[in-house]
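Take a look at the structures below.
Please treat every number below as a calculation from the coordinates, not as lab data. Predicted model, so just to flag it, every value in this text is computed and none were measured. Cβ atoms are built from the backbone, for glycine too; each structure is taken alone.
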Structure P
Amino acid sequence: MIRTAAEFGRLVRQHRQAAGLTQDELAARCGVTRRTIIDLEAGKAGTHLGNALAAAYEVGLRFATLPRESILT
């Protein structure tokens with residue numbers, strides 16, 4: 001389970017690298033600047049959720065809906 005922005009950023013970076021994408025290429029696919037991708041991968045909490053989700057989608061990360069009970073425990 002991802003609990004921090006830093007954990008999410010590491011996961012995006014790992015998947016980006018596995019997909020053979022540079023930060024510039026991922027930024028272009030997401031319609032953001034390279035700085036946004038750098039900040040996201042560094043775990044900066046100020047990254048907009050929409051940008052983070054776009055980057056996750058572009059590198060192949062998919063999210064499953066969890067039952068409410070599992071979120072609260």
Structure Q
Amino acid sequence: MTSFFEGIGDLFVNHLFWPLDQLRHMHSWWGANFINWILAIIGFAGFIYWMLQLKGYSDNNEEDKSISSHSYL
């Protein structure tokens with residue numbers, strides 16, 4: 001069973017994380033953080049999309065904003 005887990009560790013450390021290891025050894029800060037910038041841009045675009053969707057629902061008055069909509073309020 002130990003060799004099974006060592007095989008999984010070898011797969012991730014030596015093969016699947018190899019591109020990330022190459023990025024770590026770059027001399028350029030921008031190049032080394034390229035994946036982080038891509039993920040930040042995707043997250044920011046998703047946030048903008050979500051806020052625009054919420055604004056659209058708010059502008060159409062589709063949400064029940066009455067206080068009696070929930071019994072615990």
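If you rank structures P, Q by distance in nm of label points 7 Å out along Cα→Cβ at positions 8 and 48, which sits at the top with the largest value?
Checked P, Q; max of distance in nm of label points 7 Å out along Cα→Cβ at positions 8 and 48 sits with Q.
Kindly point out which one of P, Q the value -20000 was derived from, the read-out being helix-only ellipticity at 222 nm (-39500 (n - 2.57) for each DSSP H run of 4 or more, over all residues; to 500).
Q
Once volume of the Cα convex hull per residue in Å³ is calculated for all of P, Q, which comes out largest?
Checked P, Q; max of volume of the Cα convex hull per residue in Å³ sits with Q.
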